[in-house]
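Down below are the structures I want you to see.
Computed from the coordinates by the stated procedures, all read-outs in this text should not be read as laboratory data. Everything quoted here is computed from the prediction, not taken from an experiment. Cβ atoms are built from the backbone, for glycine too; each structure is taken alone.
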Structure I
Amino acid sequence: MKTAFISGTSIVNSPLFSGWEVRSVETKHGVVTYKARGGHVLLNRHGFGTPLPPHAINYRANIAALAELGVGDVVSLNSVGSLKRELPPGSLVSCADYVALQQGPATYFDGELKGGAPGIANNLVPLIVEKLGAEFRVETGKVYVQMRGPRFETKAEIRIIKGWGDVVGMTLAHEADLCTELGLKYNSLAIVDNYANGLEGTEIDFVKFKDLVKDNQAKVNGLFARLLEILG
């Protein structure tokens with residue numbers, strides 16, 4: 001059974017995957033480009049061409065592609081904003097639940113009177129946390145609040161949702177729901193790239209955000225190197 005990694009711009013900027021083979025798979029939801037090596041599949045949720053913003057990602061095609069490739073376990077790395085003072089930029093977290101009220105998560109049941117119980121399997125997270133040890137401390141059991149994007153949240157929105165969860169992002173709920181519907185086990189890892197807008201007196205904009213992501217790139221590279229060892 002294959003293991004897939006899903007991430008975003010962090011894997012595009014990482015030299016770890018430069019030698020992986022580029023392939024594509026066609027699903028009924030669209031064609032998906034991915035990278036592969038051995039029993040590992042690497043998927044950039046934004047695409048390996050012109051990156052798509054979160055609200056425009058073809059989540060159904062991405063997850064359907066993983067299922068067609070025989071993937072059983074999915075390890076996702078999401079970029080998030082912190083809603084809590086005690087989770088500063090650079091923190092690593094694993095989310096065990098999520099809120100997605102602004103936009104309904106993507107589903108494969110558009111034409112059926114059917115739904116599934118939501119959840120995040122996190123079946124690999126205990127092993128990952130144990131093996132990472134003190135080198136990469138992961139705060140587990142956190143709650144992810146999903147917003148639509150592509151803009152960041154207003155300060156007023158952050159004041160509302162900071163009581164709903166620990167971190168805020170734009171992608172996890174789509175992926176987790178679709179993985180559950182297809183029987184894939186979704187594992188959550190996330191890196192805090194910034195405090196949410198207005199939290200701790202911060203002002204957030206896209207240029208500042210990209211700089212913060214660059215600051216965390218070395219940590220992401222090291223994390224992926226260890227994940228490949230642990231799950232190799």
Structure II
Amino acid sequence: MNTVLNNTQQVTEKKSPEQALAALAAAYPGEVAFSTSLGYEDQVITHFIFSNTIPVEVFTLDTGRLFSETYSVWNSTLERYKQTIKTYYPETTAIEKLISEKGPISFYESVENRKECCYIRKVEPLKRALKGNKIWITGIRAEQSGNRQDMPQVEWDEANNIVKYHPLLHWTFDEVKAYISKYNIPYNPLHDKGFVSIGCAPCTRAIREGEDFRAGRWWWEDSSKKECGLHIKM
């Protein structure tokens with residue numbers, strides 16, 4: 001772990017995101033993967049990878065509850081870059097059991113139920129997607145959540161036994177939007193309607209003026225540190 005972590009820090013230091021991604025792909029061929037949820041930040045990183053033909057696997061998690069707009073930008077991205085986005089789905093048996101026993105919207109009933117749904121639809125598929133990789137690229141930005149302010153750009157993820165690299169960690173929201181506009185990158189039209197962080201349709205709403213970036217996720221929960229379990233500090 002320490003060797004990969006230290007090497008990743010050295011390889012990415014003082015490099016642009018594109019240079020850092022290319023360097024990581026060269027250092028760990030076939031062992032670097034990027035998880036995209038098709039949001040603003042992830043579309044920027046997808047552009048880095050696809051437009052520069054960087055050999056990093058791009059994958060997404062289809063929870064079965066995504067917005068129609070998310071599927072549209074997904075398709076537009078495939079048409080634009082003519083490259084593959086590998087897709088992972090929840091295990092059929094686990095979803096069938098959850099819905100049969102608790103119904104289709106049990107996540108509204110308690111934090112425990114919501115985390116159970118997130119685990120089945122996102123966390124477990126993520127573990128399968130990351131298996132065999134040494135570097136996990138994410139679109140996390142420090143500005144997105146209070147508990148991400150002190151996050152290092154390169155870190156060890158104990159839960160998934162992998163090194164994480166956040167190329168856009170220090171970018172502002174305005175910088176992300178400007179980059180999207182400059183390169184005419186496909187993006188989710190929900191962003192234009194106040195949706196900053198876009199997840200599953202039943203669990204995401206637009207944010208109001210002055211609200212935190214994450215306020216639109218699981219809005220019915222009274223918590224300042226709402227995460228789905230993909231990015232947890234152990």
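Summary table
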item: Identity of the structure behind 2.7 (criterion: distance in nm of label points 7 Å out along Cα→Cβ at positions 156 and 172, calculated), options I, II; result: I
item: Comparison of I, II by relative contact order in percent (Cα under 8 Å, 6 or more apart) - largest value held by; result: I
item: Source structure (of I, II) for distance in nm of label points 7 Å out along Cα→Cβ at positions 140 and 204, computed value 2.6; result: I
item: Winner on FRET efficiency 1/(1 + (r/R0)^6) of positions 52 and 116 (r between Cβ atoms, R0 = 35 Å, to 0.05) once structures I, II are ranked, highest first; result: I
item: Of the structures I, II, the one that -10500 was derived from, the read-out being helix-only ellipticity at 222 nm (-39500 (n - 2.57) for each DSSP H run of 4 or more, over all residues; to 500); result: II
item: Answer label among I, II for the case where volume of the Cα convex hull per residue in Å³, for residues 132-187 alone, calculated from the coordinates, equals 122; result: I
item: Origin of the derived value 14.6 (mean count of other Cβ atoms within 10 Å over residues 76-83; candidates I, II); result: II
item: At a computed 43, 38, 30 (Cα extents along the principal axes in Å, for residues 28-123 alone), which of I, II; result: I
item: Value 27, 18, 8, calculated as semi-axes √(5λ) of the Cα gyration tensor in Å, for residues 100-163 alone, assigned to which of I, II; result: II
item: Top of I, II by percent of Cα pairs over 28 Å apart, largest first; result: II
